[in-house]
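Have a look at these structures, which come just after this line.
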Structure P
């Protein structure tokens with residue numbers, strides 16, 4: 001077979017989930033609803049935090065940034081998938097594929113680090129409430145957010161550099177619904193041992209290490225909640241719901257990026273649904289929309305909108 005390098009590849013073919021038109025229509029409706037819910041929920045939180053001065057503290061600044069990441073996370077993958085449901089040949093250009101992959105890596109790796117900082121923020125708030133405003137000043141929060149973005153940008157830039165060195169022989173069909181590193185690497189015909197090492201090291205920095213920090217923080221939070229006689233059930237329910245989302249996000253990402261290449265797990269595209277679609281939609285509901293302060297801010301927004309609505 002004739003060998004051709006990556007510079008000759010002009011497009012990739014995305015297989016998606018199904019070739020059955022009936023199934024594709026159903027999937028389009030499901031993912032469209034999930035995408036609208038993700039954007040609406042996260043955007044509502046951002047506007048609520050932005051418009052209410054009582055929410056201008058580190059906890060809500062973190063949450064607003066998480067919402068920005070989730071909107072970007074979903075937008076960089078789902079709209080292309082939705083448009084492909086109506087195409088017989090589901091293609092994406094070579095440049096578009098790498099732009100999508102680069103954006104996805106930056107947002108995903110930034111969110112991994114940000115979630116660890118958010119867990120530390122909750123640990124300080126519950127374990128040391130009297131000194132919370134001193135320890136977690138807004139300037140400290142902004143630095144943590146900058147570190148998250150810097151870490152995500154550096155690691156993703158290294159990943160994408162080595163991904164660009166791949167060469168493809170013949171098959172350019174990706175068994176996925178968007179361009180992601182592990183399925184792309186399966187198409188390479190040249191040795192990618194260095195990329196495997198780089199990907200594993202990068203994944204180790206943004207996946208197990210932040211997850212360990214989160215679990216450590218929540219262990220201490222649980223121990224603190226046990227000592228509090230009042231509102232113990234509410235504290236546990238909040239912590240458990242946070243942990244479920246975190247484990248779902250990190251667990252699926254770790255399975256995707258750190259599993260052996262030919263393991264017997266679920267296919268890449270089914271694993272990816274959890275961290276590209278499910279958790280971005282659930283994050284605002286779990287972290288924020290059940291919060292009384294956020295609910296109050298949303299009610300005030302609604303009242304302002306009704307008052308300002310022109311009457312004819």
Structure Q
């Protein structure tokens with residue numbers, strides 16, 4: 001079958017190539033999905049350029065997919081053949097077919113197409129679980145850095161609809177325009193332009209961003225670090241806690257640690273989309289033959305929200 005294969009980490013022009021891969025060999029609890037669309041995540045671009053481990057030998061990218069079940073799981077649970085689903089496999093999804101644990105898929109209603117669904121898994125699950133980890137947000141001031149990506153759009157809409165006053169930090173006003181429509185109370189293009197204190201800080205940039213965000217945290221507040229998009233290490237002076245956010249807390253968040261099955265959260269996201277309460281921001285839709293081009297655009301921060309590829 002055709003699949004997108006990793007290129008050389010040293011060749012920025014060809015991070016991936018379209019080639020041939022073996023057909024999936026599903027375990028008893030896995031179904032086989034004919035992929036119609038998939039989304040590219042920044043973490044996968046880091047794996048492709050060697051900044052993150054590729055997890056295991058023979059790894060191929062692909063964690064966010066939507067399509068139709070062509071072979072149900074052997075143990076009998078999960079959707080039947082012919083069912084349209086969204087899925088979150090651990091890898092290998094940028095292909096004509098992929099095996100996925102049946103516990104990590106959700107059925108799609110007629111009103112949710114594959115393009116929209118493919119933008120949901122990693123970013124949407126991260127946003128859901130991040131807000132659960134942060135606790136109730138109604139009436140709280142929330143500062144969100146790196147807000148113009150897929151996770152940022154979902155967090156903004158979910159938090160704002162729950163009663164939070166969200167300040168979203170983005171690189172340019174253009175990249176933040178949609179966040180206003182999704183409920184952000186304020187936009188800023190620099191942390192220096194934000195006015196604390198904030199009850200909750202959601203930090204995903206790293207480098208100088210985390211200590212600058214910490215300085216805007218209220219006493220007793222919470223800072224959740226959930227990413228390092230800048231790929232720049234953080235240097236933190238813990239004496240800074242005495243300068244304002246006294247008795248505040250910092251915690252690290254990883255969406256995979258609480259539960260490595262994703263079907264229930266995917267079903268929640270699909271329900272919110274189907275009822276008009278969640279609006280995926282898809283900044284690019286292209287044929288999968290242009291995956292390398294999309295990766296280059298993501299690395300250059302030219303895509304707002306999610307980038308989706310269609311499998312032709």
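Which structure, out of P, Q, was helix-only ellipticity at 222 nm (-39500 (n - 2.57) for each DSSP H run of 4 or more, over all residues; to 500) derived from, given a value of -23000? If you can, show how the numbers build up before the last one.
On the way: P: -23000; Q: -7000.
Value -23000 for helix-only ellipticity at 222 nm (-39500 (n - 2.57) for each DSSP H run of 4 or more, over all residues; to 500) corresponds to P out of P, Q.
Each of P, Q could give relative contact order in percent (Cα under 8 Å, 6 or more apart), but the derived value 18 comes from Q.
Looking just at distance in nm of label points 7 Å out along Cα→Cβ at positions 8 and 288, which of the labels P, Q belongs to the structure with the highest value? Display every interim value, and only then the final one.
Working: P: 4.9; Q: 2.5.
Going through P, Q one by one, distance in nm of label points 7 Å out along Cα→Cβ at positions 8 and 288 is largest in P.
Can you spot which of P, Q the value 25 was calculated from, given it is percent of Cα pairs over 33 Å apart? Working through the options, I get structure Q.
Of structures P, Q, which gives 3.5 when distance in nm of label points 7 Å out along Cα→Cβ at positions 80 and 136 is computed from the coordinates? Kindly include the intermediate steps, with their values, before the conclusion.
Working: P: 3.5; Q: 4.4.
For distance in nm of label points 7 Å out along Cα→Cβ at positions 80 and 136, the value 3.5 is produced by structure P.
From P, Q, which structure was mean projected area of the Cα convex hull in nm², for residues 72-151 alone = 7.6 calculated on? Structure of origin is Q.
Read-outs: derived from the displayed coordinates by stated rules, not from any lab. On a predicted model such as this, the values are computed, not experimentally measured, just so you know. Cβ atoms are built from the backbone, for glycine too; each structure is taken alone.
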